[in-house]
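A short reminder: the numbers here are calculations on the coordinates, not readings from a lab. In this text the structure is predicted, and so the values were computed from the model without any measurement. Cβ atoms are built from the backbone, for glycine too; each structure is taken alone.
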Structure I
Amino acid sequence: MTKEEIKIQDALGLISYDDKLSIVRNPNTSIEILEYLSRDKHYWIRYYVANNPNTSIEVLKRLSKDEDLWIKDIVKENLRKRKNE
């Protein structure tokens with residue numbers, strides 16, 4: 001599925017919360033899709049975007065300013081893992 005397909009399905013309410021969770025938890029999800037879903041209103045969607053190894057540094061930097069402390073913490077953990085690889 002492409003970013004555009006996800007955006008359309010999301011706008012039409014055709015993609016469920018559980019589907020989004022499956023997408024953001026998949027380490028093979030594209031950077032573009034992760035970027036789009038990083039702006040989701042649901043905490044857990046943003047959390048798993050922040051935890052995904054495929055999420056770009058740019059998105060992680062933005063998520064490091066998220067209102068939720070747990071998302072900020074998982075961003076730090078993801079960056080720490082990358083630094084140690």
Structure II
Amino acid sequence: MRKLYSMPEAYKAPAPEKNSQAVINFLGISIDEKDTRKFQRLMGSRAQPQVQYHGINNSSQLTDVEGSIDVQWIQGIGRGVSKYI
């Protein structure tokens with residue numbers, strides 16, 4: 001994934017405790033964490049901090065994959081930085 005954006009593989013946020021990334025959800029689309037972990041494994045990504053949810057995430061009632069894709073891409077690019085949904 002990082003090759004697509006010409007990002008060095010070893011690059012990591014210099015101060016991850018002072019940075020965060022977020023995905024906003026206006027459509028009630030949930031995130032499938034199993035799918036996200038599978039994506040990380042297939043793309044060779046390192047383990048990421050647990051996503052913190054502010055609101056409801058019900059992966060048993062997925063209506064779309066867009067939420068999972070958003071999280072997968074920000075985790076792939078912003079390694080080690082906290083994620084909020």
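One of I, II was used to calculate volume of the Cα convex hull per residue in Å³, giving 79; which? Working through the options, I get structure I. Out of I, II, which structure matches 2.2 when distance in nm of label points 7 Å out along Cα→Cβ at positions 41 and 65 is calculated? Source structure: I.
Work out the source of -0.25, -1.14, -1.30 here, i.e. which of I, II gives that when log10 I(q)/I(0) by the Debye sum over Cα atoms at q = 0.14, 0.29, 0.31 Å⁻¹, for residues 25-72 alone is computed. Of the options listed, only I reproduces it. If you line up I, II by mean count of other Cβ atoms within 10 Å over residues 1-8, the top spot, with the largest value, goes to I.
If relative contact order in percent (Cα under 8 Å, 6 or more apart) computes to 48, which of I, II did it come from? Structure II accounts for this read-out.
Quick one: helix-only ellipticity at 222 nm (-39500 (n - 2.57) for each DSSP H run of 4 or more, over all residues; to 500) came out at -19500 when computed from one of I, II, so which one is it? Value -19500 for helix-only ellipticity at 222 nm (-39500 (n - 2.57) for each DSSP H run of 4 or more, over all residues; to 500) corresponds to I out of I, II.
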